Structure formats: C-alpha cells, structure tokens
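Just so you know, all these numbers are worked out from the coordinates, no wet-lab data involved. No experiment lies behind these values; they were computed from the predicted model shown.
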Structure P
Amino acid sequence: MSLSIQDVLDQIAAWHAERPLYKERLYAALLNGEFKHEQTQEFARQFGIIPLYNNIYHGNIYVVCPADKIEWRGKLSEVAYEEGTGNLFSEGVPHCQLYLNFANGLGLSDEDMWNTDYIPAALTFRSYYARRCSTSFLEAVSAHMLGGEAMAPGSMTKIANMFKEKLGLDDKAVAFFVIHDEADAEHSDVGRELLGEFARTEKDREFVLQIVREHMGIAFNLYDEIYEAARRFN
C-alpha cells in the first residue's frame, strides 16, 4: 500500500495529538504559573537558543531552497526579512529583539542573554537544527514547519497571558509569544503544498516522517532539560 500525502499529514497530526505541547512538563509549568521568577529567567535564557539564533535556521532554509522555486524563495525571503527587521509585522522590531524584550522584562540584560551558559540539550538542538536547515530544502522545511512550528499554535498566547497575569509583564515584554503564535499557525499550514511539490515519491514521504519524528524527539528533549534546569532555581 503506497504512502500518500494525506497519510503523511495524518501521521504527523497523530504524533502531535499524542504528545501535545501544552502537556509537556515545561509548558505545563509555564501555563500554570508554577515557575518562580528565577526559574522563569532560566527558561528565558535556555529557550533563547532558538530565537536568538534564527539566522542559522531560517537563513539557511532560504539558502537551500532550489533556485528555480521562485515562489518558495519569495516566501522564505519574507520570513528571513521579518525575522531580521520586523518591518512587515512587528513594527520594525527584529524578532530576536522581541525575545530580548521578554528577557529584559524579567530583569535580564542583553549581555546576560548573549552570554548564556547553555545546557547540553540546548547546544545539541542548535547543532541539529542548523544542520537540518542547511542540508536540503525538503529536510529543512519538514523539520521546521511540520515538526517544529506545528507543535506550538495556541500555546504561546496562553503563556503570554500567564506572564502578564502572574509576573506583571507588559505587552512589549510578551509580544514575542503573541506574534509567533500567529506566525507558527500560518507556517505549519503549508504541509500539503510542500509535500505535493517536493515529496513526489514514497521514499521522499517516508523521509519526511523520519525527519519530523527526529525533530520532535530533539525538541522534547530540549524542553525536558530546560524544565530540569529551571527547577534547580528555588
């Protein structure tokens, strides 16, 4: 029995349903307001391995996009431009600065964030994700959009509201989470278009499932280790 595009999308949806992000220890702790101030600071430092280094993720996806796929290159150039400038949707605030604004709201300086002593799981994630995003286009977008961004929609705005309620953060400090909730929902919805154009063979579709499964495992390991690191602060 051949593996159809719908089979692939259904399997990915089932994996996300089996392990929803909001039930993971880290996100449950954030949503429930369980973390104290110093614990939330440690979350901010370690999670920064993703937004503060997006140039080696999104930027590399643009680079490996096939030259003749002009429409896709256009989409990815907009993503990279927005991440770097914020001129499209973030009123001119680059997305790494949005994240630094969150850290600043918690009492962390930019210098604190750029000099974070990352836990091994964070360094592993950065190395893995950067490699995935720079090897092939199908591999990169499978990990990024189908594996990573499909986890998040709906969770980030709830976390932002909790930060405002429990920690007294203002709209500027939580803007990173609100904006990315909307963006992740949009990006993760390109699965059928992506697979229809780039996963033409059954081998390609099996490869997509492999990449998504691997990415989810690496990401959940990161979240588990961030949770443990934060718990050490009492």
Structure Q
Amino acid sequence: MGTKDFYNRYWQEEEAVPERDSTTVQRKKLLKMSLHLLSGKKGLKILDAGCGNGEFSEFIKNMGFDVVGIDISVSAVEKAKTRNPGIDFRVQSVEDLLPFNDGEFDVIWSTEVLEHVFDVHSCLCQFNRILKPDGQLILTVPYHGVIKNVAVALFGFERHYNPDISHIRFFTKSSLDKCITRAGFKPLLWKGIGRSWPFYKSMLAVFQKTSIPDTSSEIIG
C-alpha cells in the first residue's frame, strides 16, 4: 500500500480529522486572527495545503478570501467538493511539484500536515516558490518540547509513537524554526494550541517569505 492509498483509506472513515479533533475551533480562531492582520489587502488568494474534507477551505471562503484546496487523498477531495462545490479542490501531494505559478498565492494555510511529510525541505521550498514576495505561511503541527517529550517517553511512548499512525516528523519550536529559516522564511508569531504549556497539543506559527530557499545539500543536524 502506498501513501495515497493510506490516506484514501483514512478519509473513507466516517469521522476523520477535523471532525473529531478538539482543537479545530481554536485553530479556526487563530487562523481568523492571523488573516485579520492581512484584511486590508483586497483579493487575497490562499492555498489550503492538505485541505482534507475542506472544512478550513470553507471557513476561509466564508471570510471573503479566494481559496484553493489540495490534498493527496482522492477520498478527501471528493468529500471537499461535495461539501463546497464552489471551491477549487484538486488531488495533489504537497511533496510533488505544485501545479501553480511562481508567486501565485498571498497566503498558504497548512494545518497538521507537515508532520506527515517525508521531504520537509522540498515541500517548504515549493511553498516558498508559489508565495508572493512577503507572502505568509501559516501552519500548525503537533507540539513537542522537553518537558512534554520526557512525559511522553515515561508514560505514553507506545501510544504517541504508534507505528501504525501517519506521523513521521516530530517538531519542536527550535527544529521547525530551523527548517523554516532554511526554506527562506522568518517567524512572525507562535501560539500553543490545546491544553496548557508545557503540554500543548499543537502549535501554530506564522512565517513570512523573506528570501529564496537554501538549496545546499547539507542536512541539518
């Protein structure tokens, strides 16, 4: 079974994320806050990268923005099109060459996606390419920090790092910042999501495109 088959099966279930994710409401509030800072700009075009069933795409559209949604799963995109027939949804992996022009988008929103990506740097470089100069990348990923990591190792390792689930990356604020900086972005905002520090469930970060990505072959240690 390949990656696309895995996510097709996932999205064929009756209740897939975000329906059962307790942080969806909070993520929407933080997304709205982040986009509100750009509300003075007219005609913003936003990419929902890893759109799933289109819930966040619908939310973005209802705020008055032009939105395109992409997802690796055919099942997810079918659900999204049924739910929001007026939105442009496409089957597309964020790890492949994205079928968009350079500088096409003002904002990219990608929630709980990067932890599923094998080649993080290539993905972020694609995001950089299709964003306008000074464009913004708003994303969320599961939160990991020293105290939480110790607690997970002592009390929940098998459940948290279950090999049958799809998370293959585990970001701390520091490691995410390194990846983002290498891809030509600078951080503007960090927010914890779900629970309280130091046990946040996820973290939201807003980044601004500042330069072209570092294309050296050096692997960050």
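Can you tell which of P, Q yields -9500 when helix-only ellipticity at 222 nm (-39500 (n - 2.57) for each DSSP H run of 4 or more, over all residues; to 500) is derived from it? Structure Q accounts for this read-out. One of P, Q was used to calculate relative contact order in percent (Cα under 8 Å, 6 or more apart), giving 18; which? Structure Q accounts for this read-out. A value of 16.8, 50 for Rg and Dmax of the Cα atoms in Å, calculated from one of P, Q, originates in structure Q.
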